[in-house]
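Derivation of every value follows stated rules applied to the coordinates shown; laboratory data play no part. Every value quoted in this text rests on a predicted model; they were computed, and no experiment measured them. Cβ atoms are built from the backbone, for glycine too; each structure is taken alone.
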Structure 1
Amino acid sequence: MLIYVVVFATANVRHDYYQAIAIPAISLTLAEGLIYLWNSRDFPLVATRSVAIFSILIMFTTGASEVREFYKVNHPEIMEAGAAVDRLTPKDAIVIAPYNGDTAFLYQTKRRGWPVIDSSVDEIIQKGADYYVTVSLNDPDTLDVIARFEVVEKTNTYLIADLHKPIK
């Protein structure tokens with residue numbers, strides 16, 4: 001396990017999902033230690049069990065406080081754009097919602113679709129995209145979409161275009 005942590009050290013810092021493979025080994029080791037501590041007769045029973053319970057409480061409290069930050073959306077513009085998509089498009093619409101590959105923006109739209117433009121907009125339209133929504137108003141893909149398709153709504157923070165209504 002130590003070799004894994006050393007070899008993948010930088011990956012563990014950048015992407016926490018590399019740590020998932022270590023979770024079973026760490027869990028079993030912690031469980032073994034907790035069982036030993038709980039059943040230990042080397043120290044007073046009240047002290048060892050108090051330490052065990054306190055450790056578990058600290059573990060869950062720390063974990064909850066760290067994970068809570070992952071669920072905060074600190075970008076009101078994507079929430080505003082998502083609400084507009086929900087208001088202006090059919091529930092079964094498929095959207096392109098590019099936001100540097102972050103799926104949080106697509107989630108805010110409450111629609112299925114693409115969180116990134118990995119090919120051309122035309123190819124994604126052929127795959128079924130109905131609307132384009134963005135908060136990057138000066139992005140080259142956005143400028144291309146504005147030039148070619150009807151804009152449903154545009155504000156200072158977001159833009160929604162209908163990909164089935166080309167400009168004539």
Structure 2
Amino acid sequence: RKELSGIRKLAKERAKKASLHNRKLRDCRVHLTDAKNSRSLESTLFITEGDSASGSITKSRDVNTQAVFSLRGKPLNTYGMTKKIVYENEEFNLLQAALNIEESMEDLRYNNIVIATDADVDGMHIRLLLITFFLQFFPEIIKEGHLYILQTPLFRVRN
């Protein structure tokens with residue numbers, strides 16, 4: 001338990017340092033914790049597959065209520081892993097910092113978390129890895145109805 005709290009503290013320090021320079025997160029102005037703002041329930045975080053995939057969402061989003069977090073390829077498969085290993089993973093560390101759920105679910109920054117991956121095999125795999133992460137370590141996000149999946153279209157071009 002002591003070891004886990006030390007790792008948690010280190011992860012939080014890294015995340016705070018990274019959040020100042022976090023190029024992966026394009027934040028919004030209104031968050032779920034802003035009780036005075038009437039639009040706080042509209043706050044949404046889109047988790048995308050990479051910088052190129054987040055480009056179109058970033059351009060078309062509502063900057064007041066919608067944030068975008070870009071993953072770097074496929075995240076770690078957390079099935080059966082301990083919190084210690086997950087806290088040492090930079091990708092999930094930054095995601096937890098963006099959501100503000102390192103300590104508890106009470107400070108969740110976004111009411112809606114949308115997984116927006118491509119409609120291909122890799123996109124489905126990334127989607128599954130993210131759902132596994134949330135199910136294993138933050139099941140309240142799913143139970144309370146905060147997690148959504150964006151069904152992106154798959155186009156076929158014919159001559």
Using helix-only ellipticity at 222 nm (-39500 (n - 2.57) for each DSSP H run of 4 or more, over all residues; to 500) as the calculated read-out, with -13000 as its value, let me know the right label among 1, 2. 2
If FRET efficiency 1/(1 + (r/R0)^6) of positions 63 and 87 (r between Cβ atoms, R0 = 30 Å, to 0.05) is calculated for 1, 2, the one returning 0.45 is structure 2
Of the structures labelled 1, 2, which one yields 5.8 when distance in nm of label points 7 Å out along Cα→Cβ at positions 31 and 143 is computed from its coordinates? 1
Origin of the value 0.05, where FRET efficiency 1/(1 + (r/R0)^6) of positions 39 and 127 (r between Cβ atoms, R0 = 35 Å, to 0.05) was derived from one of 1, 2: 1
Any idea which of 1, 2 comes out highest on relative contact order in percent (Cα under 8 Å, 6 or more apart)? 2
Between 1, 2, which one scores greatest on Cα Rg over 2.2 N^0.38 Å? 1
